[in-house]
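Once you scroll down, you'll see the structures, which are given as structure tokens.
Throughout, read-outs are computed from the coordinates displayed, never taken from laboratory work. Bear in mind the structure is a predicted one, so any value in this text is a computation, not a measurement. Cβ atoms are built from the backbone, for glycine too; each structure is taken alone.
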Structure I
Amino acid sequence: MNKSKMLLDAIESCNSIQDIKKLSDGISVEEYPKFCKILESDKRKSVGQLIMRLTRKFESHEKELLRMQKIFEYEKSAQSQGYLLIAGIDEAGRGPLVGPVVAGAVVLDQSVDWTGIDDSKKLSEEKRNYFYDKIVKYAISYGVGMASHDEIDEINILNATKLAMSRALENVSADFLLIDAVKLTDIPIEQISIIKGDSLSASIAAASIIAKVTRDRMLLELHEAYPMYDFKNNKGYGTESHYKAIKEFGVINEHRRSFLKNIL
């Protein structure tokens, strides 16, 4: 018996819309179009609403599949040239007033299902933590590198970002690099700099997640020591309340003095 006939028989055995909804919960997204086609003969309003909902879910699923194909295009291109270990690199914390700039480097195992992975800024905190744990568990390799607030003040944020990225690579074996926005001219590995790479490359997106989650957790610890600056919520960025706290309580050791020249 084919799947369409099985679906039809299952639907015909349903006595209520609740039964039909329960049946829809037990089928895969790929089966939604066949399911909805069979339901079209049922003119009840509630069934029509179910058809619309399942159709939207299927369209969203198809859109995500297409996005996932595109987000691995840079990796596939590098592989077609013979490269085996493609590392994505990104940073978190270039703009805040406090703390280090943190970089992540990740070589993804492409046999793993990474559906849903994206630029860390586009994900909820819950999703970032989910993918952070998944990357740590399933990536071929990953690394974290940092440049301190003192180093940022000494060599400027751009050079500190490159330094953090170089440090992130120390524990990663890679023969090709996909880097968000910058080039690491002192690293003798073939590389591509990609503007907005965290949205265009799955490997860079993974690196952005590693970097952001690492830095956010550091800021939570800093918040516990200095709750008056509200680092838990502002993550070190120059919010109105952060500037107000600086004026009231002064700066702490972790503040970047070069970012506060106008108020110190």
Structure II
Amino acid sequence: MHTINGISYGSNHPADLSRTREGEAFTLIELLVVIAIISVLAAILFPVFSQAREKARQTSCISNIKQIGLAAVLYSQDYDELVAPAEMRPFTNLPITWAQILYPYTKNDQIQRCPSALDRSHVSLWLTNPAPAGFVNPTHLDYVMNARAGYCEYYTLAWAQIQTPASLVYVTDGGTQANTTPIGGHYISSTSPYKSTSYLLEDVSGMPNWPASAAFVTSGNTEWAAPILRHTGLTDTLFFDGHAKATHADQWYYPSTPWLDPNQSN
């Protein structure tokens, strides 16, 4: 209680509040300290948030390729246990992709898109466009399919021919231009050139009895590619037995890799 000019006031008199507020105001140094603390916390937490977001995208990507695997199984049931091929030329000299072949079973273009990929538009000019009757038009693909699953009239694969389906790669994140010789022990890296219109996967030694195909993945050829390390150094990979997981593709991608050859075991 205070008395001013003979009048008593409580502790909440404006004059007292003004003095209290002046005493509680932040100084410039205190504000700078608070800003510095917030900056440090942001620097610590932002990478954590980024990693969590990428993990969610990777999970979504694995879901995509699992659905592709289910569609491939349905295709095989309709075509006498033949594996859904990576490419076909049903009516013209120009091809259609595995995604167009499987579309009647997927009914969804979105599962061909990896959430971590930035490209959404590029489509190979080599493809039949518009597509032949009975097929959807080609679209951009973020995944590449093992060419040894079936390639035009040159390679036809049946499930009975696969020695180790659990270790044979079917579809993977793609695609990049592989090195002709290893750099740091690896044929691909996070800085490998990106091929925006690729849809075929092949290793750097080429397909059997077709050595020239090695040049398809080590050159700027736009349709053939190596895996891409899209998920913080990992590649989401679908295997012939239907399971999918994040893999160290820079370790399994090498010349004559058994991961891509139906006749070898890993």
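Annotations
- Source structure (of I, II) for helix-only ellipticity at 222 nm (-39500 (n - 2.57) for each DSSP H run of 4 or more, over all residues; to 500), computed value -15500: I
- Value 42, 24, 14, calculated as Cα extents along the principal axes in Å, for residues 110-157 alone, assigned to which of I, II: I
- Distance in nm of label points 7 Å out along Cα→Cβ at positions 78 and 238 - highest-scoring structure of I, II: I
- For mean count of other Cβ atoms within 10 Å over residues 142-149, the highest value in the series I, II is held by structure II.
- With relative contact order in percent (Cα under 8 Å, 6 or more apart) derived as 22, matching label from I, II: I
- Distance in nm of label points 7 Å out along Cα→Cβ at positions 62 and 102 - highest-scoring structure of I, II: I
- Taking mean projected area of the Cα convex hull in nm² as the criterion, the top-ranked structure out of I, II is II, with the highest value.
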